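Values quoted throughout were computed directly from the atomic coordinates according to the rules given, and no laboratory measurement underlies them. Predicted model, so just to flag it, every value in this text is computed and none were measured. Cβ atoms are built from the backbone, for glycine too; each structure is taken alone.
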Structure P
């Protein structure tokens, strides 16, 4: 029993810096994003000023669209390509006052529903995180 205890103490002393490194890495992983959100972004609600139905052309197995345009025009343009999928998307345009320089900004996001879960329309309210240092940077929580 004494030998086991001595071996455990030896391991604890010898590898103490690895334990500290592991604890620091876990703290970084779990605390960095909440701290950065608190420090660099301000959460606010914005009013949707316009909703536009457009289509996006995606290559198969890719999440980033190749092109966005009116649905009929995009389907006609991409008809010859078999590796392209055309999907309809709702683009919601909203305005906000930037906390970085107090200027009015306009941005668009792809959203189907507002924060209350209703279909998005003009006048709907959505939550956005606005950057405190860059006027045009925002995130959707």
Structure Q
């Protein structure tokens, strides 16, 4: 089975994202819309297509604050959220909803939980809760099973 080739540089440019080499990454000099995780970008593009990758970039980069959060774990979580819940794409407030989230605080909180699962998984759960995709009853049932 052959993979489709996605021009990640073209899509990034269209979305105002600068793809940088990982060796150039310095947290102190990180600017909004800089992305240092080309392998993740390529993986998302090849797995889900150009339109999906474009949407992931646009959702994360809707605000300058969130534009600083082009980390692999954030991109994976947003990508998986959209893939698992395609009905979100039809939500008129989707971009505004993402702009209202502080993805940086959410990411730091997920990392600080130290719950022995990938940060992208924790972020996916947090985003799912924020979008009301997990009901209180489901959360209570999960707590009772533990």
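Quick notes
- Once distance in nm of label points 7 Å out along Cα→Cβ at positions 14 and 110 is evaluated on every structure in P, Q, the highest one turns out to be P.
- Comparison of P, Q - label where relative contact order in percent (Cα under 8 Å, 6 or more apart) is highest: P
- A value of 1.00 for FRET efficiency 1/(1 + (r/R0)^6) of positions 78 and 126 (r between Cβ atoms, R0 = 30 Å, to 0.05), calculated from one of P, Q, originates in structure Q.
- Looking across P, Q, the calculation of helix-only ellipticity at 222 nm (-39500 (n - 2.57) for each DSSP H run of 4 or more, over all residues; to 500) that yields -10500 traces back to P.
- Kirkwood radius over Cα pairs in Å, for residues 38-117 alone from the coordinates reads 14.8; which among P, Q: P
- Structure responsible for 1.4, with distance in nm of label points 7 Å out along Cα→Cβ at positions 22 and 46 calculated and labels P, Q on offer: Q
- Computed 1.27 for Rg/Rh (Cα atoms, Kirkwood Rh) - originating structure among P, Q: P
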